[in-house]
Structure I
Amino acid sequence: MQILIAGVDEVGRGPWAGPVVTCAVILDPKNPIQGLMDSKKLSEKKREILSVIIKERALAWSLGRAEVEEIDKYNILQATMIAMQRAIAGLAIRPTEVLIDGNHCPDLPYKSRAIIQGDSKIQEISAASIVAKVARDQEMMSLDERYPGYGFAKHKGYGTKVHMDALAKLGPCEIHRRSFSPIAVLL
């Protein structure tokens, strides 16, 4: 029996705005991909190139997400676990084992374990990290057009001075996480 490892990672736990996006990836051991590493250590251009290659060569990949309303309702950790469950459920192939970046595992019907800094150690998690990051970044660039003035294309919803200044001027919009400070303070 072939062992099928699904790597899972998330992007967007820390921002003040936008969804948390997760990805599950099962790589093809017969079709290796060079250059996989933690998405934060790659340039935007390199991530975009690798994301395309991963989607073409992986045996299976799937995105999951939790919306702002779910983040505010359940808290960011629980919303992330829900998004991870969705990504894994979306895989076209069932994994033998699931390896998750971090120190928490969602409830899964598969053998699973959390690996701290897994995105730097496990190729499948690195691949998931890259695909999730590219997907969320692209979404935040789209949201920048829908909600002009906040600078989402640049800071991707993270807490920067530019973002804080925009909040002070414009107030929160519907994609801001109401349970996160400083949004909660502004409301």
Structure II
Amino acid sequence: MRLFDADQDTVLREVQAGRLDAGVGVFKSVPGVRRVSFFRFSLTVIRARRHGDPTGAPVPWSALDGEPVIALSATSPHQQLIDQRLAKAGIHVDTVSVTNLLETQMALVEADEGIAIIPSFGMAACRNRQVVMSPLVEPVVSMEFHQITQRGRSLPEGVDEFLAFLKTHVSGWAERAGVV
């Protein structure tokens, strides 16, 4: 077993080229790649602890209107979903920074540079930061994580078992943490 940590585009290219057996992340459907739903998370908002409700009470999307937002790059599937939701609801935010990584977003929020809309799986990384995470509601918006493999390629022994373990582990954690 070898772990490969990279951005989603690189993981996709490596799976397509046959250099990786499988990938996990947010991927669009592309020819030659088998994409299977792996697990689902919802979108949340994070604020610097000094400005957030310490209970992490749900926040309606409409409350984000006019807020200073630290966004991910426009090529991020996360950000594309967020932008679609904001546009559909007619909510206008003030994008004050654009980052490439979720961790960078969290650090800027912690530094009180604005808020960020992130997937609820970010809860684990938020625990060590001075931020408050609140579920976004009215409506709850979910996003899918996928497992990808090269279509028509047999996986080496043990890969299916590892992916099944990972799916069970993440689903169990998400349920216990309440981030589904």
Source structure (of I, II) for Cα extents along the principal axes in Å, for residues 94-133 alone, computed value 25, 21, 15: I
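Name the one structure among I, II that P(r) over Cα pairs in 5 Å bins from 0, in percent, for residues 30-77 alone of 4, 17, 20, 15, 14, 14, 11, 4, 1 was derived from.
The read-out was computed on structure I.
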Among I, II, structure where relative contact order in percent (Cα under 8 Å, 6 or more apart) as derived comes to 37: II
Given 1.04 for Cα Rg over 2.2 N^0.38 Å, calculated: source structure among I, II: I
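Give the label, chosen from I, II, of the structure having the highest value of mean count of other Cβ atoms within 10 Å over residues 62-69.
Biggest value here belongs to I.
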Upon calculation of helix-only ellipticity at 222 nm (-39500 (n - 2.57) for each DSSP H run of 4 or more, over all residues; to 500) from the atomic coordinates, which of the structures I, II produces -9000? II
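Readers should treat all values here as calculations from the given coordinates under stated rules, not as data from a laboratory. Small disclaimer: the values here were computed from a predicted structure and weren't measured. Cβ atoms are built from the backbone, for glycine too; each structure is taken alone.
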